[in-house]
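I've put the structures underneath this note.
Values quoted throughout were computed directly from the atomic coordinates according to the rules given, and no laboratory measurement underlies them. Just so you know, these numbers come straight off a predicted model, no measurement behind them. Cβ atoms are built from the backbone, for glycine too; each structure is taken alone.
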Structure 1
Amino acid sequence: MARIGIVGLRRGAYLARWGRHVGLDIAALCERDPEQLAAVAPEFPAARTYDDWRPLLDADLDGVVLAHDLDQHVEPALRFLERGVHVLSEVTACRSVEEGRALVAADAASSARYSFAENYVLHPHIRMMSRLVAEGRIGEIELIEADYLHGLPPGGVHDLTGDPAHWRGRISPTEYCTHTLSPVLDTASAWPVEVSAFGVQPGERPGAVVLVTRLSSGALAVTRQTFLQGEPDSHWSWMSVRGTRGLTESLRAPGEAAWSVRTRVEPWVGGGGLVDETEAPPRLRLGGLKVGRAEEGTALVMAAFRDTVVDGAPPRVPVRAAVAASLVGVCAGDSLREGGRTVRLPDVAGW
């Protein structure tokens, strides 16, 4: 059984539980907050505990999950890849072009693989829409819109973005973009080419931003992220894809209905009249367990990481795709500071 270490036990505890369920041996837990470490450690009595990730380099691990602060993933990812340890990294892959290049080079040089823990690519409504697009149901993609939004009171927003001790207070408002951009790029099978960013609210640090990204396919992506009232009920995620033949989109609805997908195929397509139907994705079962809707993405991320570590399967979201999505947020920060100027993105696919 593959031995896995978990760095960061707030989000990481959730990933560890799913890792154990899919057959990974959780052999090491790392968390700098002693109370959090003490709360989680009893769930994994065989795991050794640490308050720093560096000793895990010598802990005889097959893989490591990086789930600590967003802005602190690159150094451990590089070090573990250098040691031949598979890496599953959360949130954003990098915060600069230089970091992105370093990750791509480290993955290429390593016997291990870098995987991106982007669960939104694998949410049930995103998987269904991606399948419909791949089948050609709505034709060639022209426009994709996606939201990742939290509706919080002003005080709650300030508590996060105004606190330099919290990673949200240390990053640009555009950087936490992968929950929208990764599903967009994955569904479109495209790379980002250029981006413009606009703040929804005035000021240097707007609570919400809109990114307009041109894709290598020619399609346009309009994504909205972070703190804006009216958050989508389906785990803060909504996506709409318009093609040359029709549209597919997740529903803006409460509860279970939020995971359903509406597809409209225009009446002139095929001569059969208008098609406008709504379908719920099939429920996921994993290892005999019926998986909750909001947990499906994370469960599948951990199953894919197991397949990479144990069987050598290609990562579901590999390093170049992770870096490309993350650099949209980095370059969008430049655009935001310069009044929405269009910024050309690096050709990560060609690195």
Structure 2
Amino acid sequence: MDKKFFMDYLPEELIEMGIEPKFRVKQLYNWVYRKYVDNFEEMKNIPKLLREKLKKEFIINPFELVNHEISMDETEKFLFKLKDGRTVETVLIKMKENKYTVCVSTQVGCKVGCAFCLTAKGGFVRNLSAGEIVAQVWWMKKFKNFDENKALNVVYMGMGEPLDNYENLVKAIKILSHPDGMNISTRRQTVSTSGIAPKIKKLGNENLGVNLAISLHAVDNETREKLIPMNKAYNIESVIDAIREFPIDKRKKVMFEYLVIKDVNDDINAAKKLVKLLNGIPSKVNLIYFNPYPGTKFQRPDDETMKRFQDYLIKKGILCTIRKSKGMDISAACGQLREKKLKEENG
């Protein structure tokens, strides 16, 4: 019998599965998510009989670390092997004042097929379970030996389209924010999507309190369709309409990710259209340098073009930052570490 994965379950589900009384589940959550223990034997305040039962039914940590790269800017990339032998990437980004953001994957591969994305080249394999999403954050805390109360920011922006794995994403958000577990506030969790308009509305209706980031990357449907084929189904207008309905904390803004590609979407005309599109939405625009990878036809824009684009948006009252490229000296593009490993395995 295949063992179940402990991190797939919320406390109430574990109780329904016969783990009682309620305080035992709280103790288990504490051992796993606060003390980072991945062996039931170490849980000394759990009765021996229950430990034996749990050992037969559950595994805690299904990941094997197969590659780890550290950049000069202290960005760290991890490649994990899952139980079925598939691999998935997680990135730990060191921010200012010793703060960290974990960039987690939600799928092995991706269905969206963005023209500029390396993950898309391998096609879609499968969704990650809620526990496989949660385990990436758990692994970072355990690996870095972070204090149990150290707050991390979590961004669902790694491999895959989070809203394409909707149920598991929502469950992972609830597990990560559970007060008996890692207790990562939903205000510290950001869902980044390529723009599945109906699912943006659905997520908004859940009222989880998460932040929203939109991978926009273009300001007209013709260009966006070339970059993100999904735009044929959910065009820019439908995505913007869904965003306008999304409940945003008054202190927060909707993040718009704009990957700048030389001679594709980097001129001032695009900046003007972007200002019109975002009118009335509390926005922050993140301009991102395209990270070239072997075999791509796209090119990185120059610094002057990026600055000109940023200056125009700021002049029009839109908060805009140029994201510093992190991990440029390691496998920076999303999916690059996985691709490298697959090439090694296939000779």
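Taking relative contact order in percent (Cα under 8 Å, 6 or more apart) as the criterion, the largest value within structures 1, 2 is that of 1. For the set 1, 2, ranking by distance in nm of label points 7 Å out along Cα→Cβ at positions 142 and 198 places 2 highest.
With respect to distance in nm of label points 7 Å out along Cα→Cβ at positions 14 and 126, the largest value across structures 1, 2 is given by 2.
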